[in-house]
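Structures are listed in the sections that come next.
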Structure P
Amino acid sequence: MKLTTHVLDTAHGCPAHGLAVTLTRLSDGRVLKSIRTNADGRADQPLLEGDEFQFGIYELSFAAGDYFRARGIILPDPAFLDMVPIRFGISERRHYHVPLLVSPYGFSTYRGS
């Protein structure tokens, strides 16, 4: 059992390299992991696995505004999308994959495999 993520930049049609992602377990407010995505838009390691993989409610926070600003995109102030939070529950002992497809003005996610 593990939790993974990846981020695709739909505005540019490529993986979102260098985007900051934070994973928080909401039951205790503990930040479990903070990473930057690699050249494939993925975390180098699973975000949760082993004893850390527990049932509960989690939040992945994606720093989309910082990512787009670093790419030279001029965003309004405040940006329409800055931090993109995704809250989800883990209720089964199986692989959870939470991808993000993001542009400066929209995003989508789903439970991947």
Structure Q
Amino acid sequence: MMLRSGTRVTKEIIEAATQLKIIGRAGVGVDNIDVQAATRQGIVVVNSPEGNTIAAAEHALAMMLSLSRHISEANQSVKNDKWERKRFIGAEVYKKTLGVVGLGKIGLPCG
């Protein structure tokens, strides 16, 4: 069984899955899985704490670019049959420093 954080794996689910051998959590932590119940059933519980760190950091940078250019608002404006080019000029990021600061793996330097 492979799951993400939004899926809860309870004791009842684990006991009903009689042929289950492993539960894999895509991401950090296993707090959404009843690990004690899994262990009693001989089911291995694993996670992939670094599985999406690059994607999350890239997404954060993409959101910064989107915010600097008002992409979401401009898109909605065009969908409303408006062309408000001057309103959504935004700010250039050229020669500016962008970064992700954090205490977890997303904000760490890479490479």
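Ranked by mean count of other Cβ atoms within 10 Å over residues 15-22, structures P, Q are led by P, which has the greatest value. Here relative contact order in percent (Cα under 8 Å, 6 or more apart) was derived from just one of the structures P, Q, and that gives 32; the source is P. Match the computed value 2.2 of distance in nm of label points 7 Å out along Cα→Cβ at positions 7 and 95 to one of the structures P, Q, and report its label. Considering all the candidates, the number was obtained from P.
Out of P, Q, choose the structure whose coordinates give helix-only ellipticity at 222 nm (-39500 (n - 2.57) for each DSSP H run of 4 or more, over all residues; to 500) equal to -1500 when calculated.
Structure P accounts for this read-out.
Comparison across structures P, Q (criterion: Cα Rg over 2.2 N^0.38 Å) gives the highest value for Q.
Bear in mind these aren't lab numbers, they're just calculated from the coordinates by the rules spelled out. As the structure is a computational prediction, the values presented were derived from the model and not from experiment. Cβ atoms are built from the backbone, for glycine too; each structure is taken alone.
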